[in-house]
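Just so it is clear, none of the values below were taken in a lab; they were calculated from the coordinates. Bear in mind the structure is a predicted one, so any value in this text is a computation, not a measurement. Cβ atoms are built from the backbone, for glycine too; each structure is taken alone.
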Structure 1
Amino acid sequence: MTRDEARKKIIFALDVPGMAEVRKWAELLSNKVGMFKIGKQLFTACGPEAVRAIRATGGEVFLDLKYHDIPNTVAMATVEAARLGVQLCNLHALGGYEMMATTMETLRKQCGDNRPKVLAVTILTSSNQQTLAEIGIETPISDQVVRLAKLARRAGIDGVVASPQEVPMIRAACGSDFLIVTPGVRPLFASADDQKRIMTPAEAVSAGADYLVIGRPISAHNDPALACNLIIDEIVAGKAVL
């Protein structure tokens, strides 16, 4: 794997509250990472302007808003994401087959090949078996994740967001062309913070992840650009480069 291929696998979690920080990180890292992830906090604070600011520096965007609503509403929201020029966006697989299939059909009709890749969120990594039981789902988490991933694939969704531990079973169930985006990745030089189910970048890529969402190991480093290079080193070499 080349360094550029490794760089493109890194999605920087842009968890900031305002446009000044957006512009700072976009300028600093647009050529150091493959994408910037904009979630609910930042999008609620700054809206489409945050996406446009990153795109203006040449950066790509993963719009992480996890749509979950009636089929037409989710479909049209995804079309608007496409018009913003994002590379990835996502929805909840628990919204069901009709919601996912309608979204993909509408997106293809409205945008053709000029559309973002759409990911399904299966079970949030903060959920445990008790969480599912409280909403009436008795299926073991691992089985439920695979079931939802297969449903998403059948509906035409491009891939899923999954924890590192779920990557191998999703890859086995859904094939090599199904995208897998993985949070919970911690480089060897970084602390685990509040993440419990983690892998290193090299481990996650080896397990089959296509993209790695990484936030604090980059943003909290005293040299964020260097941190990106160290992560690239780990992915390319399969170990830390000291």
Structure 2
Amino acid sequence: MEEQRIALVTGGNKGIGLEIARQLAMVGVHAVIGARDDSRASTAVDDLSRQGLKVSFVHIDLEDLATVADAASQVRSRHGRLDILVNNAGIFRFSDAPPSRASIDAVRQVMEVNFIGALAVTQAMLPLLKEAPSARIVNVSSSLGSLALNGDPASAYYAQQFIGYNASKAALNMLTIQLNEELRETGIIVNSVSPGFVKTDLTGYGNMTPEEGARLPVRHALEGTESGSFFEPDGRTPW
């Protein structure tokens, strides 16, 4: 009998993250929800458990590296390995703006969570991923992190100037590229995924539901042999 796969989804207590956890659990993966809000995470676990899904929760705050280390210890003690890491947690600040007037505090916090936090989680979980037979890392990025699209006046993303958020997702994409090269000999698959324009608490508006937005990250968490690429629902996203 095949051993149940273990997945950690950061920011898994709401929005796209919750749907990623749900959809992974629906195909038999044990989904570990990583979140800083214990109350919302407990509610999410209770809701999914009532649906007969195998889920659990670890406290993890991407602005508190001690919680990241503790989360890795908990995953090791409970499961001994990690098959799937979905770096989904991210923030947006409405005081983010074009470079001339963006709040420096907002830019710093967005970079701290969206990039440095994802890097810290990845570093902490890598020993566990290396214990799995065919591990995968999915970095939930955004087309706003594409330098090509940001630099193309014909692109719908050209005018979306949020220097903190866009730069954080571009940095996350660089993490994907460098991890892919560093982990080439391990067989760990690493990709960036832009789920689309999803209406969540983070955006407040969009033309996709969280359920629809979760499908692409889940697909790359479960299948495919290509590594070191940037995908969106319509195909590839240029770096």
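The maximum of FRET efficiency 1/(1 + (r/R0)^6) of positions 129 and 177 (r between Cβ atoms, R0 = 25 Å, to 0.05) over structures 1, 2, that is, the highest value, falls on 2. With distance in nm of label points 7 Å out along Cα→Cβ at positions 121 and 161 coming out at 0.5, pick the structure among 1, 2 it was computed from. Here the read-out was taken from 1.
Work out Kirkwood radius over Cα pairs in Å for each of structures 1, 2, then name the structure with the largest result. Comparing 1, 2 by Kirkwood radius over Cα pairs in Å, the maximum is at 1. Suppose distance in nm of label points 7 Å out along Cα→Cβ at positions 81 and 209 works out to 3.5; of 1, 2, which structure was it derived from? That value comes from structure 2.
Which of the displayed structures (1, 2) returns the greatest value of FRET efficiency 1/(1 + (r/R0)^6) of positions 185 and 217 (r between Cβ atoms, R0 = 30 Å, to 0.05) on calculation?
Across 1, 2, FRET efficiency 1/(1 + (r/R0)^6) of positions 185 and 217 (r between Cβ atoms, R0 = 30 Å, to 0.05) peaks for 1.
Looking at FRET efficiency 1/(1 + (r/R0)^6) of positions 49 and 137 (r between Cβ atoms, R0 = 25 Å, to 0.05) for structures 1, 2, the greatest value goes to 2. Name the one structure among 1, 2 that distance in nm of label points 7 Å out along Cα→Cβ at positions 9 and 33 of 1.6 was derived from. This figure was derived from 1.
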